[in-house]
1. For distance in nm of label points 7 Å out along Cα→Cβ at positions 42 and 106, which of the structures I, II scores highest?
2. Which structure, out of I, II, was FRET efficiency 1/(1 + (r/R0)^6) of positions 34 and 130 (r between Cβ atoms, R0 = 30 Å, to 0.05) calculated from, if the result is 0.75?
3. Could you tell me which structure in I, II was used to calculate volume of the Cα convex hull per residue in Å³, for residues 98-169 alone as 125?
4. Where is relative contact order in percent (Cα under 8 Å, 6 or more apart) largest, in which of I, II?
5. Distance in nm of label points 7 Å out along Cα→Cβ at positions 74 and 146 was computed and gave 2.2; which structure, I, II, did it come from?
6. If Cα extents along the principal axes in Å is computed to be 62, 41, 31, which of I, II is the source?
7. From which structure (I, II) was helix-only ellipticity at 222 nm (-39500 (n - 2.57) for each DSSP H run of 4 or more, over all residues; to 500) calculated, if the value obtained is -2500?
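What follows is calculated from the coordinates using simple rules that are stated; it is not laboratory data. As the structure is a prediction and not an experimental result, all values here were calculated from the model. Cβ atoms are built from the backbone, for glycine too; each structure is taken alone.
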Structure I
């Protein structure tokens with residue numbers, strides 16, 4: 001199986017939890033939908049309206065994995081927003097929880113526009129501006145390469161974010177801090193959630209030792225990264 005790997009990074013990121021209201025808190029890593037949005041910006045995929053998520057259909061046949069390349073650090077920041085639509089300039093301050101100095105490695109398997117995405121990543125071409133969760137957090141990226149993903153057995157040390165199943169068994173190591181998150185995995189064309197998933201990520205970007213897992217695990221040949229797909 002062919003796999004593209006590239007690193008994305010920036011000063012801040014905000015992958016907003018959908019249930020937050022007056023203040024925004026962030027997931028520690030981008031959900032699959034956010035990664036598809038970033039890839040869609042690079043490829044220049046447009047939606048009909050701002051309330052549409054038809055761009056996700058382009059990636060329905062793709063498998064995606066994500067790895068934290070730096071420890072997860074968060075800060076709280078008050079941001080002033082100005083309301084101009086009503087004709088009056090009213091200010092509102094919103095408290096944002098941001099991921100500081102984020103860096104993630106994204107892996108994507110073969111799909112219909114794989115070669116086009118490879119060309120864009122190699123040559124640093126982006127049709128629209130990609131960002132980390134919100135438009136003010138513009139992303140930079142570094143292309144790592146195109147590799148073969150080879151199936152591996154258990155036990156194994158997993159570097160990517162790990163979906164949680166009923167039969168998952170891991171062996172925590174001394175000094176590790178595991179974070180559990182639940183997020184939307186996919187949406188329909190009207191931005192309604194269709195699938196929810198739970199994940200583990202290690203706060204300090206250390207690998208997770210997996211003893212039992214019902215889904216396939218892969219080694220990215222040439223990188224040595226062990227991954228599993230978010231889906």
Structure II
């Protein structure tokens with residue numbers, strides 16, 4: 001079964017290496033076959049420059065440092081830029097731009113969840129808050145029992161643009177922290193908080209799962225289905 005890590009991000013691609021670091025060092029280990037990123041035009045540029053730059057090779061260095069021999073596919077083709085009317089977006093400011101983000105994120109998650117040969121792990125750590133919300137909501141709509149949702153957290157002072165993942169050995173990688181002090185990245189702690197979510201896929205008709213409705217249209221149709229369920233009374237009868 002193919003394992004896919006899907007992330008949403010804005011300006012900071014560090015969440016990719018931070019999340020991947022925990023997944024490949026935790027027990028049991030979870031090594032994705034592919035990493036997919038849904039982001040803006042600027043976010044794509046940052047990911048290419050900071051993680052996939054041939055001079056720094058941060059992404060490849062992470063895999064090498066932690067003994068991942070098998071290839072993890074992450075390149076320009078697995079970075080998906082949010083577009084409005086076929087025009088790639090630099091940022092998400094207007095309601096229409098946020099709607100475009102919702103559609104792009106939910107459609108990518110829907111596609112992956114339709115494939116029975118895919119196990120999906122979604123991170124909502126990056127990007128604007130609306131992007132994380134859309135990712136979590138979409139996984140709730142389309143996710144299966146085997147799919148996961150998480151958020152990555154980094155220890156104090158290491159939330160810096162220079163930090164990507166903890167070095168495997170001390171005194172080999174030092175950065176300037178937000179407090180201005182030099183920090184040994186080996187001492188950084190990165191946590192992955194798994195987020196429980198309600199899986200609603202089994203309640204949705206096949207047409208809603210396989211169609212290509214917009215995010216808002218999918219929500220509207222799901223609400224119509226919910227309105228047809230009988231209302232369950234929550235009133236508790238008092239004894240006596």
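1. When distance in nm of label points 7 Å out along Cα→Cβ at positions 42 and 106 is calculated for I, II, structure II comes out on top.
2. II
3. II
4. The structure with the largest value is I.
5. That value comes from structure II.
6. I
7. Label of the originating structure: I.
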